[in-house]
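Every read-out reported here was derived from the displayed coordinates using simple, explicitly stated rules and does not represent laboratory data. Keep in mind the model is a prediction, meaning the values are calculated, not measured. Cβ atoms are built from the backbone, for glycine too; each structure is taken alone.
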Structure I
Amino acid sequence: MSSDSRPSQRPAHFLAGLLGVAGVLHFVQPKPFDAIIPKQLPGSPRAWTYGSGVAELGVAAAVANPKTRRLGGLAAALLFVVVLPGNVKMAVDADRRKAPKHWRAAFWARVPLQIPLVAWALKVRDRA
């Protein structure tokens, strides 16, 4: 297959970058992530924040590497599904706190955004 007929790997590189930045943010600015950890989870929110940061960095590395990209794309899709409860919690908490309307709208808009993120990750997997 010639290089011109291969699908672009740019979506994979952007996905790896997004996951990498998100993973780093879990360590640089952990408080906002701590706040969205569902209380039903055992242990401290900070442990979950750091654990999810490690997961995002690991998935980013898997997506970035062509040899592990197929598995990385699947892992990214699963990760986007697993963080959905935290995104819902963030939106519900913003409603309860009577956060400014634009923030509440942004938080609720993030919830269905998981669908195209999952689709993007699966597309990266399928193109690997």
Structure II
Amino acid sequence: MLERNLFEYAVLRVVPRVEREEFLNVGVVLFCKKEKFLKVKYQLNDARLKGIYPDLDLKELEQHLHVFKCICEGIKCGSQISDLDIPSRFRWLTATRSTIIQTSKPHPGFSKNLESSLEKLFEEFVL
């Protein structure tokens, strides 16, 4: 029998105008300590993003999200955060901040297949 693993996830948001607190969900980050699993999946919908903030620099946003992904995967990207262990990287990525890229508070779940759970959450909250 496959064992269910406790995981945590957070929804990745773009907040173009922090002072207005309007956001658009663009991804999900999922973490499981037991399986040493930390992955992010994101997708930008240019038309929707430009609809809420026409002056948004999509190229710059994509660069920021790429760094977020690199940190998540522990890939060197000019940030010492990438060198931290998996739980520390997840905590850093999901820390409360007032920048254009934010995450929801982490939420728990159980899964027999973490990749499948990441896909399901992505479809539910982003697509």
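Brief remarks follow.
- Ranked by mean count of other Cβ atoms within 10 Å over residues 79-86, structures I, II are topped by I, which has the highest value.
- Structures I, II, by mean count of other Cβ atoms within 10 Å over residues 95-102: label with the highest value: II
- Value 36, calculated as relative contact order in percent (Cα under 8 Å, 6 or more apart), assigned to which of I, II: II
- Computed -10000 for helix-only ellipticity at 222 nm (-39500 (n - 2.57) for each DSSP H run of 4 or more, over all residues; to 500) - originating structure among I, II: II
- With Cα extents along the principal axes in Å derived as 56, 30, 23, matching label from I, II: I
- Origin of the derived value 2.3 (distance in nm of label points 7 Å out along Cα→Cβ at positions 23 and 39; candidates I, II): II
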